[in-house]
Structure I
């Protein structure tokens, strides 16, 4: 919902995101955007790796369903899992693990957070679009 409100506010050119009389902090918005982009990138890379590894054995839609189901850990399948190669099976297992643990948890556990001073620059309006 944060991403939906972010898009609506961007369209309306509103600065703060307000939901039910509460302002959503910028930190929360950044986390939501990061998780969405990370998950989408992970799913697309996994689909590419499986399709590249499997060749013409699997269709794009079946692999897409299998990967998104594994990431969401919902337990649904198209039935192609037993026919996947060892590498593709390991990719599915990794996607299941990351989906279960959570993308943000995975990134925080492997990342090192260093706090450093970020310089503040003056703002400038530029023409976009």
Structure II
């Protein structure tokens, strides 16, 4: 994270309410937010803003391009990118899909303010959560 600017998170979720809630939570802790409605949108926005995005908050289940394919494409563009998977699946199920990805964290849906705040701060400051 560049200390000269507020961090920026690309929030990717097909659910409009969850995008709005996630945006409000992140903005409350002084994080800039770019939102995408699916994986295709996320890849386009990431390519446009890659130099400014510090982390991606990524839903797994979306139409057009889901989170798994989106993550593969993001990794091809930026292998060191920090990604926070948000899902209704359990953490064990998600970690099983991505067992060898050390730059991947997990948060359970629905978002809870304190949990998201803690997880995002840990990721952006380089601390393992």
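Derivation of every value follows stated rules applied to the coordinates shown; laboratory data play no part. The shown structure was predicted, so the numbers you read here are calculated from the model rather than taken from an experiment. Cβ atoms are built from the backbone, for glycine too; each structure is taken alone.
Looking at mean count of other Cβ atoms within 10 Å over residues 54-61 for structures I, II, the greatest value goes to II.
When distance in nm of label points 7 Å out along Cα→Cβ at positions 14 and 118 is computed across structures I, II, the figure 2.4 traces back to I.
Once relative contact order in percent (Cα under 8 Å, 6 or more apart) is calculated for all of I, II, which comes out largest? Mind showing how you got there, number by number?
Numbers: I: 19; II: 23.
Of structures I, II, the maximum of relative contact order in percent (Cα under 8 Å, 6 or more apart) occurs in II.
Tell me which structure, out of I, II, gives 19.9 once mean count of other Cβ atoms within 10 Å over residues 62-69 is calculated. It must be structure I, since only it matches. Each of I, II could give helix-only ellipticity at 222 nm (-39500 (n - 2.57) for each DSSP H run of 4 or more, over all residues; to 500), but the derived value -12500 comes from II.
As an exercise: distance in nm of label points 7 Å out along Cα→Cβ at positions 38 and 86, calculated from one structure in I, II, equals 1.9. Which structure is it?
Details: I: 3.0; II: 1.9.
Label of the originating structure: II.
Rg and Dmax of the Cα atoms in Å was computed and gave 13.1, 37; which structure, I, II, did it come from? Structure II accounts for this read-out. Using mean count of other Cβ atoms within 10 Å over residues 6-13 as the calculated read-out, with 10.6 as its value, let me know the right label among I, II. The read-out comes from structure I.
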